[in-house]
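Once you scroll down, you'll see the structures, which are given as structure tokens.
All of the numbers you see were taken from the coordinates with simple rules; none came from a lab. Quantities reported herein were computed from a predicted structural model and do not represent experimental measurements. Cβ atoms are built from the backbone, for glycine too; each structure is taken alone.
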Structure 1
Amino acid sequence: MTAVKQMSNFDVNKIREDFPILSRQVNGKPLVYLDNSGSSQSPASVIARFDKYHSEEHSNVHRGVHYLSQLATNEYEKARIKVQKFINAHEAKECIFVRGTTEGINLVAQSYGRANFSEGDEIILSQMEHHANIIPWQMIAEEKGAKIRVIPMNERGELILDEYENMFNERTKFVSIIHVSNALGTINPVKSMIETAHKYGVPVMVDAAQSIPHMKVDVQDLDCDFLTFSGHKMFALSGSGVVYGKKELLEKMPPYQTGGGMIRTVTFEKTTFTGLPEKFEAGTPAIATSIAIGAAIDYLNEIGMENIAEYEHELLEYATKKLSAIEGVRIIGTAKEKASVISFTIENVHPHDIGTILDQQGIAIRAGHHCAQPLMKFFDVPATARASFAFYNTKEEIDKTVSALQKVVEVFGK
């Protein structure tokens, strides 16, 4: 691999060579991929690891005494240990493999929520949540007769923390908050928010889908009770993800799904379940994609999360300055603390038209409500265009995007 650890030697062009898809063309133009909040691209090392599993190691895990089964099991569990170290969990068995952040939130909502919520209880979410961190809690609240309360935000896209603290009372039973807004790029102060919740004895879940690829996330430092993220947003593969939970909470929770692999004994009269982590991994897991998460972690560690955060911050500042200079552009989300995401609108131009025109130039952005309709309603827009950057993007790509957006303004301004 070509990536290096020292920011002074950070060579984005060398890093780009590790990503096969970045050399392709779209509509006859070199690909400019700026939809990393939707799904990031994978380096060759991750793709090769996935292929190696299928060509040399494929078998079911935890099931057989034969060589391939033991080999697959060892590689699968080695990936779990890499996850543990990457997020600094106490134990590897606190890290549950799932298909992504959405499944992770549903696991906690259905398992912890069903066992611990009752009529009149309150669950705190924020106004900037992704739908995946709204709907599971709505469903369990409706089932249990509980209530959703929403942390408000200001016009910059920052949560109003004074109002957050005032929301706690004897009925508050859970907080689930997004670490980095996929629609705004806002970095929420989750550590202090967790401290606030813990003062009232309330557990907290963190949606880290948008933070885990861009900054160091340490679950012991945050002291979060649960945390979840997706592989496909951290340069691994789709259909993979992780739920972290404190062992003492996970051990008390009932299984989320049932079937093979998570049982100790089964009779027609009664079933007993195994311990962590298998209790939450019913059936044959996504073995290859979970192993690929381990390969992605190896890649990110070699570059260095601090280097990634620093370089992407440079891209964000550069792009913000350039986009702000375009006539008619309104940036949605101007929080003081932001990750490398810019949502924007252009006066008299629908975001879908922006996305379509940029696609003709080989530039991939996202246009829509970004699974954050309550947030869009707050800003009184139906949708936004969104450019989201990764450490393999360049200032030259930003310049191309700005040039294309200026042409959009010229065309629709006539």
Structure 2
Amino acid sequence: MLTGIGIFIVLKEIPYFFGYEVPINGGTTWKNIANSIQNISAGPTLIGVIGLAILILWDRVLSKKGKIFQLIQGPLVAVVVGIIFYMLTKSNANFALTEEQLVSVPVPKNIDSFFGQFTFPNFEVITKAEVWVIAFTIALVASLETLLCVEATDKLDPNKNVTPTNRELLAQGVGNVLSGMIGGLPITQVIVRSSANIQSNGRSKASAILHGFFLLFAVMLIPALLNQIPLSVLAAVLFLVGYKLAKPSLFIKMFQLGWKQWLPFLTTIVGIIAIDLLKGLALGLAVGIVATLIKSYQNSHFLHKEDVSNGKPKIKMTLAEEVTFFNKGAILKELDSLEENTNLELDVTKTRFLDNDIIEIMEDFQWKAKERNINIKLVSQRGTVENPESFIEFFQAKA
């Protein structure tokens, strides 16, 4: 999921990096990328490249040279350089940035106009079914996205803190109620801001709280300055965030782990990019379940042929810790393939769960074994039993 989000972030920011004015209706990601490459703007692209160079230099070199470079973050420097670039190139026809290529936040004239942007809900529509359907859908999707981001954030955290998910959802619910009361959009936890706090060495709840207050104060006190930030510089910042979430080394590692790992991995990424986050995760989960079932089918038992005892070949079959009905076909095939006059040692010492379907095929095999002169030795934690009378009774007693 993290890798898919990282790639998705990069793809979404490419048009802004090249100074392309993304349509109000959004358009498709691939169409916007194609249009941005065909209509590259010199100014935004130049400052975007400069900002990206600053970020890489800060991250790879300067941050390791002294504490001052750790205190002053690279993204802040890149944003300041972007503002200076905009101010210096206003009168240059080749490199000047348009308003659409800059951050755009409302600029209130006074405190009254700032609070005038808030809108109280219209409770007259609360009885309409459409409102409740939309509210439930938003709540479900937002909660799922938050829980997924919580898990991803915990994995990114170098201190390996574990987020209390119940409290996180409670806080999100309270926040959404308050946001709705002033006409705001629904809120969820997001990877970008969480990763920003982690990269800034934030270790407590104060990092998230201060982050929110900084955003509030910035919108209230310096909106005109914020509107001078080139979007291409912010795109460069998000490029680096996306790269850290989707490093090439991770792809190499997943391929080295085998198809059971990289197939669900790639399916999830492609689904997130091509469709959306939740559907991409659902596709990856479905492929992961199939891969798990195949692995379970293959690893239900281990067969080992030992030396000949009393003129009969000795076969040892060791069952896995959990054997379900998915493994029925494989075990039945192994039992039917045993030669006549064979000593079969069935080891269930480590087996904690044995599906009733498996017990039944063993019960049926018991009669076949007598006809084919196959001697069965059942080994369990309770001891060894030669040719048990009933497998069903034995395993019921074991349970």
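Things to note:
- Label whose coordinates, when volume of the Cα convex hull per residue in Å³ is calculated, return 145 (choices 1, 2): 1
- For helix-only ellipticity at 222 nm (-39500 (n - 2.57) for each DSSP H run of 4 or more, over all residues; to 500) computed as -11000, the structure of 1, 2 it came from: 1
- Structure from which 11.5 was derived, mean count of other Cβ atoms within 10 Å over residues 154-161, options 1, 2: 2
- Given 23 for relative contact order in percent (Cα under 8 Å, 6 or more apart), calculated: source structure among 1, 2: 1
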